[in-house]
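Input: structures, listed below.
Please treat every number below as a calculation from the coordinates, not as lab data. What you see is a predicted model, and the numbers here were worked out from it, not measured in a lab.
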Structure P
Amino acid sequence: MENIQLQDQLNMEKTTLISKLKETIINVPDFPIEGIQFKDITPIFLNPKLYEEVIEDLANFSRGKVDAVVGIESRGYLFGIGIAIALDVPFILIRKKGKLPPPFVSEKYDLEYGTSEIEMREGQIKPGQKILIHDDLLATGGTTEAASRLVEKQGAIVSQFSFLIGLKDLEGQKKLEQFGAEIYEVLQF
């Protein structure tokens, strides 16, 4: 009976969090280019209590399941650091090419209009570690797929992905299924 009541309370809290986020996140049409519906998450940071709720929700997904959190530049840092602190595990940066001193490992990936490259300091991830990769938004999944390859290059295991927002029509989850990791999105649009 207690377990059912606890689960009901958690479900209600999750529903309330999603409602608050949908009221807070601003949809900006045709930004940065025509046809894109940009999700402006910056109003979340004006409400410290809401930010704490988001961190707690994301941390609960990973509690006791990961050895480190990897955040993707730059908006993946906004919640990733908070998640790592809540879990009491290290936070590791993935940066755009040319932003980290050596030694680093890198991974190229394709974009709609060319290629890009991301980097991570070598040796910050240990072989066999279970890693949570966090970013603010999952769209097509290309950057997150490249981040996963960086983690794997160092012998660690991508065990989870988390995102504040998932854009379900862009099917980024399908690209990440190859890693066999749990995928969590606080809310979907």
Structure Q
Amino acid sequence: MDKVVLEPDTVLYPLPAVMVSCRDKAGKDNIITLAWVGTVCSEPPMISISIRPGRFSSHMVKETGEFVINLPTRELLEIMDYCGSRSGRHEDKFEHLGVEKAEASKVNVPIIKASPVNIECRVKHMLSLGSHDMFVAEVVAVDVREDIVSNHKIDFNKLDLIAYVGTTYFSLGDILGKQGFSVRKSI
């Protein structure tokens, strides 16, 4: 089948959909939903998030240099969508939505208690890239619900995580194989 050449665009999908919690120097907390998130290094573990400079959370991350990535499940989908559709400038999303928070173990930012995995991050670099600022951060702690830990690792098969494609949320489907399955010999 022939291909059509389209204009350059950000069509690298699916992306993880996450809720990022942050706090400013005055102690105000916020939640922003992001899909522009990715792993950038394994040693030390580093993750990037990208936020439009005009978003309310942007100044918070710039001020404190800390944030928490909270992985949402299907049960948190409506809260996640709301946090990506409303600004914290106009309301306290934690209070309005009844989202229970707790203090993180290593950073001065709240975690979302209902999230099964909370990734505590400290910013190492900020890059202004145009429409978004990218914050490259070191992972300083990972808080995980006990029931999804097996052999000191997260069992992601026990979670119903959310992916984002264009403007649509998807649940991650069936397991198709584990890394290296194509080269392992069948028995």
Structure R
Amino acid sequence: MTTSPLDIPVKTADGRQTTLAEFRGRVMLVVNVASKCGLTVQYEGLEKLFEAKRDEGLVVLAFPANDFMGQEPGTEAEIVEFCTSTYDVKFPIFAKISVKGEAIHPLYRSLTATVPEAIGEGPMRDRLKGYGVVPDNAADVLWNFEKFLIGRDGTVAARFAPDVTAEDARLVSAIEKELAR
């Protein structure tokens, strides 16, 4: 029997043990984030999306990860300070985890196994190849700011590539579909 992503233990940035079951009944957008990435500006769009849709039941859940060229070197306190002071982030930020490789967190092991392919593969994969970055496994998270959409019932509904922004019609449409359920 497969464990629901809602049942997997996670830790908030302030060290509190919890699970995503805390958000059961809401639509969750799980994002692996980094403060020193070319895509970090996506925090702005994610916060706007959260503000626009949270009364309908959307929550954005940020999971900092330092798996990609050391782009999230900070402590949890430094990450929270950066996110709140730079992008006025109000959505939950969790403790730093690994989203790929040997040390992959069980949450991301479950998410990538459930939905091994991302929607919206744009030029990002080819750009990364130019830097010599090629995933070991096609199901691996490609880079920072990959997004997993989880429905109100805990079912993983979709996965979006890092270069799919919060404003992308494909992401917004999928979120609206889940919110309507």
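Between structures P, Q, R, where is relative contact order in percent (Cα under 8 Å, 6 or more apart) highest?
Details: P: 16; Q: 23; R: 28.
Going through P, Q, R one by one, relative contact order in percent (Cα under 8 Å, 6 or more apart) is largest in R.
With Cα Rg over 2.2 N^0.38 Å as the yardstick, tell me which of P, Q, R scores highest.
Of structures P, Q, R, the maximum of Cα Rg over 2.2 N^0.38 Å occurs in Q.
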From which structure (P, Q, R) was helix-only ellipticity at 222 nm (-39500 (n - 2.57) for each DSSP H run of 4 or more, over all residues; to 500) calculated, if the value obtained is -3000? Q
